[in-house]
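Next come the structures, one after another.
Where a number appears in this text, it was derived from the coordinates with a stated rule and is not lab data. Here the structure is a predicted model, which means the values were calculated and not measured. Cβ atoms are built from the backbone, for glycine too; each structure is taken alone.
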Structure P
Amino acid sequence: MTSEHTKLLLKYAASINDEALSETTDPDFELQYIDIGNVDSNGLIHDIVEYKFKDAPSRARRIVRHGDVIISTVRTYLKAIAPIESPSTNLIVSTGFAVVRPQPDVLDTNFCKYALREPHFIHEVINRSTGVSYPAINASDLGLIPISLPPLATQRAIASYLDRETARIDGLIGAKQRLLGLLAEKRRALITHAVTRGLDPSAATRPSGVPWIGDVPAGWEVEYARRLFNLIDMRSTTGQEELLSVSHLTGVTRRADKDVNMFMAESLEGYKKCQPGDLVINTLWAWMGAMGIAFQEGIVSPDYHVYRPSPKYAPSYIDLFVRTPHFATEVSRYSKGVWSSRLRLYPEEFFEILLPVPPLAEQKQIVDYVQSQVTAIDNLNQEVQKGIALLQERRTALIAAAVTGQIDTAEVV
């Protein structure tokens, strides 16, 4: 830190939670709402939701202005800290955020957005939080965290420098993220085509009679799921088996391998048992594609459904097929529920879905081909992600160095 940088408690450089909507707000007042889940660890805001006040969550209360910085005070390890720039006049954030408003004669608004994402500040926010599974910090304790504060002119110079440099880095990150999107689309298209059309482009085809499937190779069958799967409901008497998780991203995996903080039942007795090769469907999230083949013995939530495929199906082929976007769309059509986000797929409806059945030998060929192609795509994906991680580390280090005075002020003017 240079001699012109001083340490000052945040509460002396900014106010916290200045404004909130009154409980007497017009019920028809239309607002745009940011919840904690809408802010990612990189400080970006996603998917702002619109509500009328009467329909909004009770935590939709904090008013924000241009130049404010919002800091999540719950689950602080998520690092949900974001600047508010040119907001709509009706933008409201959750009471789970602390809204930090710089004092303009002490803290430059543009510098503030970097000072509050500086690694040492974030560390202090996390370190001062209390609670194990749901760590939180209150606004008064947040105000006691010191920040590095040079003179206003230097703050503005540093912020201008960081605007330029982070924009350049963000541009590189954006290009790599677009490449990841293209790789993901190529992966999906490759799998979908292979499991619904086969590997031989010259093979004769015939109409499947099912609009979402379309034409299939002439040697393939099309059958109802009820003829291809049996519902299995075997329960654990001890709860000691390996607990498995089911998601739309990873299919069926060991719960122990997931880095998640979720409620765990005191006992797993009565959970459903599954065997290698069984199809497990997450009833609530099936419409998103949360299903897949269990490749090991274990237990799953009693709210899930377990199906054992007939010998006509190779489990690895099923795992590829049921996690395609086309199948997820068909599952949505058969699911039941009042809201689209609360659809559930029950066995009665699942059994009414028509499915393609290639010859068993061809299924295995499809699986081998897809695995070889997907491995190459996934390897490239990992390399791109490593590049993104390095750029993000560079961005974080740059902010830390500039905000704390480790970069000569003359270099940034």
Structure Q
Amino acid sequence: MLRLLSQSVLVTLVVIAGLLAVTRGSGARQGNADQAANTRLAAAHNAFGFKLFSALRGEPGTENLFISPSSVAFALAMTWNGAAGPTRESMSRALELGGMDLDQVNQASLSLKTALGQADPTVELHIANSLWAKQGLEFKPDFMERNRQFFKAEVTELSFSDPGATARINNWVSQNTSGKIDKIIDRIDSNSILFLINAIYFKGKWTIKFQQEQTTQRPFTLASGTEKQVPMMRQAGEYQYVETPDFQAISLPYGNKRWNLRVFLPSANRNLSQFLESLTASNWDSWMRSFRKREGEILLPRFRVEYEKELNEALKALGMNDAFDQSRADFSAMIQSAERAFINQVKHRTFVEVNEEGTEAAASTSVGVSVTSYQEPTPPFRMEVNRPFFCAIRDDQSGALLFLGAIGNPK
């Protein structure tokens, strides 16, 4: 009999996205400590998300890139709970945890997940976690209990040799993404011992819906210079807006305005790749402080994107090499075994659809700045998103970015 020298930990991330509508906040009685923890962890997720986005965006043949930093970060945080030594340290750096210890990360994860899920009762936002453990193996009780307690993970012991095991995991994914993602696993490798899965489903309606009769076919210029006709939605009103020599940007709110879609359109003399070079956590924070109320008109294409990617190489590029190396990985806080566990796959899949009603996707401090002195009236802006653009779904209270997307070819 061949004795396995190592076991593999398969981390699978599943996301379905929909633009959301939000209420005023997660509750007036939420303590300052919880709010501070939420903001700190959301900032870490965002910084990690920008790095991951940058690592993925240069890959050839990718017209549309759409990821959920929150989904990837939650799933990796569950895995991080089982890491030790240099493996945990390198994961901490990659996840931008900034010196937060295990208890702080876990408490903040629970607080942020709860706050986002309760943000707006008129918006469907469902964040679910699950662990699927190979039957017969002994996992550290503390590892399992922390994931149950702080990530509200459903923990299931499963015979991976059972022909129905794959279908059972995929059914869970489908149920937690309202059927938008019906399969994440094709087969279970004989060395796999654990699947850690995060699923996010988001569906929200615009605060003010786009009128369908205003939607017309208009040209959209691809990065190649080719023009195509797309259904372009149109709306006019007062929006949070910012314009610089490099881009125009608008905030389109959902529901009670806590959640919004931020759309960034590079200037005509710049392209999306050039804009994305400047997309960093510090620049993002500066841009968020620059939005002001302004009258104007927005033309935005309807679009639907499905994205699927194995994230192994991108995460290695962020410094997580040890976690994927079967000779160096240390997940001794996860499994009680002399054999070495390592991550063999991180898989991420997303879906988003934006239309006149709102957004469906498988993520309150106001960004408006009060004016205390007289300003010259500004003319109404016109923003026609007729070339590749960047977008993000943001919670204005915590600053959390549920989704990031670069749309080069709306379909």
Structure R
Amino acid sequence: MRKLLTIAALSASVIAYGAAANADDTVRFWYHFDNADNPMSDLIAKFEEQNPGITIEAENVPWNSYYDNLYTSIIAGNAPDAAMVKLYAQPRLVEMGALVPIDDYIAGWDGKADLQDDLLELTKGPDGNQYYLPIQYVVLYLYYRADMLAELGMEVPKTCEEFREAAKALTQDTNGDGNPDIYGFGFRGAKGGQEHWGSLVLSRDGVSLDQPGGLTNPTAIEGTQWVVDLFEKDHVFPPSAPNDGFKEVTGALKAGKTAMTIHHIGSANDMVAALGDKISATTVPECGGGHWTTFGDESTAIFSSAESKDAAWKWISFLSTTGNNKEFNEATGQLPVTKSDSANWTLHPKRFVDATVASLPFAVTLPNTPETSDFVNTVWPVNMQRALTGEITAEKMNQNIEELFNP
């Protein structure tokens, strides 16, 4: 697992492209935006004006089916020419022979000097080649209702024990009907929720995803059982937690139905719009000897089936250059990958940037292996849901994940 970069700022760079595309090229580009504010049309218009003869056909593919559709399109021989991609998918895509190495393109690209330090190294492929061009990044942290903790006279939780006590105290029946209408923590039991579980389990001494016995030792099983108990015994997660995804956990926090959750700076402005100064953020709690959180990445890549790889490179490098990258990330709410755009970044309130920076020293990436894609998309959510609903034990859940990484 690789550690992270520190947010930097400074220096500007002139946009230059080292590859010449043919006239009348079309680049099919896949991306996923949940945000209502979608800048893609404006960015495409700007690009096409600067690059006559290249047409961008961009398709916004729903996140929940994004990788299912992407893998299917590759197998069917109908992959996009370029697409947004996450780091956990890279080993599988490389194994499929689906990606084009872009080392030579990057070497001749003036924009390289303006990328945040270590981003290219962090996103390097499992075989040492560079397939990904970073476009945005975040680090996950803990959101909490500062006003509710203050009313209870409680400090911001720093350890798992303090987190559990806070979650229990924040779970409240405010209307007296005998059922909680505010829950202490919004747990993401559906796809993408491995970061919630990981922050509470993988931080523990001797626990890991990809090391033999890393999930089947007593400490790891105890950690997963601890998460299940938060739901089954302490009742600090909403009843819908096994099926809750991004929209549910962030929506519940904004609506005042939960008091804490784990996400990143990409949702900070929506949180502030709903809750103002009542919402704040801190690092995930220390559990069992350490902290664990993830570097949330997004990059672009060129697919080996692309008819004009030069045109595809022009497009993806356009999105990762100063100004364009700022416009892109002002819409997504994540952090720009260019030093120039980062230097005067004012999109997010300082407390959320501070929580991001404070999380960097212990932020990690998921294992750079083909199994990680299955872990994220199917193995973790299926087993977590089954464990939360009592269909399988915490020990069985961990065994199933262990068998994926260490058959």
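Given a computed value of 68, 48, 34 for Cα extents along the principal axes in Å, which structure among P, Q, R does it belong to? Here the read-out was taken from R. For mean count of other Cβ atoms within 10 Å over residues 287-294, the calculated result is 19.9, so let me know which of P, Q, R that is. Of the options listed, only R reproduces it. Structures P, Q, R were shown, and distance in nm of label points 7 Å out along Cα→Cβ at positions 39 and 351 at 5.0 was computed from P. Quick one: Rg and Dmax of the Cα atoms in Å, for residues 175-358 alone came out at 19.6, 64 when computed from one of P, Q, R, so which one is it? It traces back to R.
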